[in-house]
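What follows draws every value from the coordinates through simple rules; no lab data is involved. These numbers were taken from a predicted model, which means no experiment stands behind them. Cβ atoms are built from the backbone, for glycine too; each structure is taken alone.
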Structure I
Amino acid sequence: MICYLGLGANVGERQRTLRRAIERVKNLPNVKLLRVSSFYETQPWGVIDQPNFINAAAKISTELELLDLLDELQRIESDLGRVRRQRWGPRTIDIDILLIDGVEISSERLNVPHPLLWERDFALVPLMEICPTLDVKLNGDKISRVMGSPIDYGFKLVACVDKNFGLGFNGRLLFKIPDDLKNFRRLTLGHTVIFGRRTLSTLPNAQPLAGRKNIVISRTLKNFSGAQVVGSIEELFGVLDAADSNFVIGGAEIFGELIPYAAEIFLTVVDAEAEADAFFPDVGEFVLRGAEIFDGFEFRRYTR
């Protein structure tokens, strides 16, 4: 089931709270985060005597029953400090189910599509960004895009896979192709590379890559010479430079964490089937924009 969520905050560190909420949604059981919109600053709606909001939208797939999903979203709101005092009043975080593909619901607890959706540009504008087939007329409200969304960091995922998108086996890469290594260096040199602790062990001499800013995401590694270590995706956002090119280079878990926020994917696809126990995530939300074909492999580039 494909669902579209609307998120908003106008109290506290609004962008940071929205990123935290998105991460919590991503980590829900039986939920897969597919895509996130930009962040938009909007004027309050309903009760105007309050601070401006930051709004966003997210696309998810879920196997949860809808009321179970609603319960989980309200639990995230509560965990992040939401207190329900005033209808349409200030809030630390708000998460609404806006649309569900092919589903309409009218019940005491849940109405889908959201009954006020078509009156709210603050919900429609980010929603249209991630649901381009949505054809609606906006109301002309003042809305401006602001920095802070996970997609603003322009993540570019780089990997070498077999024809089944296998990445590795027993902690080792499946292939070491000289032309692929040259292409990897060409793409990443002078930029930021982001990877997990296990990927660090696959780098030459298990050392950070020269000529690049290295960031390791690890819950157990505290520090490593030549690299910056962060303990979570949430912490990662606090050290990234949105003006740089941020290349994600592995492993499978890190690719899975960051693909919902990625702008581009660069895959070297080898014409072979290898034994693999780690795989690159599904690229179904992306479009193949080009491929260079060589003897036994090809370079592919995907974008949103």
Structure II
Amino acid sequence: MNAPTTLSTAAFPLPDVALQQRSTVNHAIDWVGMNGIALPSLCCGAPAQLQLDISVNLPSPTAKGIHMSRLYQLAQTHLASVELTKGALVGLLRAVIESHSDLGSTAAKLALRTHLLLKRPALISDLEGWKFYPLTLNAQWDSNRDQAELRMQVGVDYSSTCPCSAALARQLLQEAFLAEWRHEHPTPKAIGEWLAQHGSVATPHSQRSQALVSVSLSASPNDGLLPITELIDGIETALGTPVQTAVKRVDEQAFARLNGENLMYVEDAVRRLQAALQPQFSAVNIQVIHRESLHQHDAVASINNTPAIAF
């Protein structure tokens, strides 16, 4: 049997439909690109797995399509296994536009999702552990204006104890105390012993909650590291009750004290964050979610200091 004939790609060049054909329906397209590109990268010096969406505009009404493979290769070149910086993001967007100059492209955008791992110490003891923080970056570059729009969003988990529930629990404790000692004059020692036994006649409800905070960042090709840890630290300090990693009993007691000192509705939480972050960051958008333990539904609040960028 004769071997199959191998055709020469020089004699029969591979077709390129995007370049060799024209669209039969003529219309410019706002955005064309790829979603869910997987990339290894570095974030604050730690390995990070990225999911990247990236697109470019297609102003030519007759162009059949963009160069998808160029988007993928440029993403690998600019982001794979390198530290995430503002300059890296802007550099990628500018390279994407330049790679599509033959199609008249003037704008590119990206959305990047990952989880940042940070090691956090316990409140009192010498323990420490890892916490993850959802991170989203949205960036857009317009070559006509030679300008970038960049927003960074982080998610921070914390504990919230309801002020109303705490007041109701204190009232029940007051009533139980008065019922026990109505006709007596207890000593401080007796009161302490009674509280040790009955101080939890009622407990306020609390829940794991989340703050989603996005800020606007100026960006140029020469800009450096993203202020991710600064934003996270600012959020956790403002709220006062970030969730913990490894704990001993002394840490758990300290956490209970922090919850008692930081009773908050969603309204309290979002206002705290606004007051703490606005001086340091620009165009701060905040959403807080208290995943209720009393109700099946959640309580939410938000403050938006700038319209969301249409990515």
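Identify which of structures I, II gives the largest calculated value of distance in nm of label points 7 Å out along Cα→Cβ at positions 127 and 295. Before the final figure, lay out the partial values.
Values: I: 5.5; II: 3.3.
Top value of distance in nm of label points 7 Å out along Cα→Cβ at positions 127 and 295, among I, II, belongs to structure I.
Which one of I, II has helix-only ellipticity at 222 nm (-39500 (n - 2.57) for each DSSP H run of 4 or more, over all residues; to 500), as calculated from the coordinates, equal to -9500? Structure of origin is II.
Taking 1.2 as the value of distance in nm of label points 7 Å out along Cα→Cβ at positions 79 and 111 derived from one of the structures shown (I, II), identify that structure. Computing distance in nm of label points 7 Å out along Cα→Cβ at positions 79 and 111 on every structure in I, II gives 1.2 only for II.
Starting from the value 4.9: which structure in I, II was distance in nm of label points 7 Å out along Cα→Cβ at positions 103 and 223 calculated from?
For distance in nm of label points 7 Å out along Cα→Cβ at positions 103 and 223, the value 4.9 is produced by structure I.
Kindly point out which one of I, II the value -0.72 was derived from, the read-out being log10 I(q)/I(0) by the Debye sum over Cα atoms at q = 0.10 Å⁻¹. Here the read-out was taken from II.
Each of I, II could give FRET efficiency 1/(1 + (r/R0)^6) of positions 191 and 279 (r between Cβ atoms, R0 = 25 Å, to 0.05), but the derived value 0.05 comes from II.
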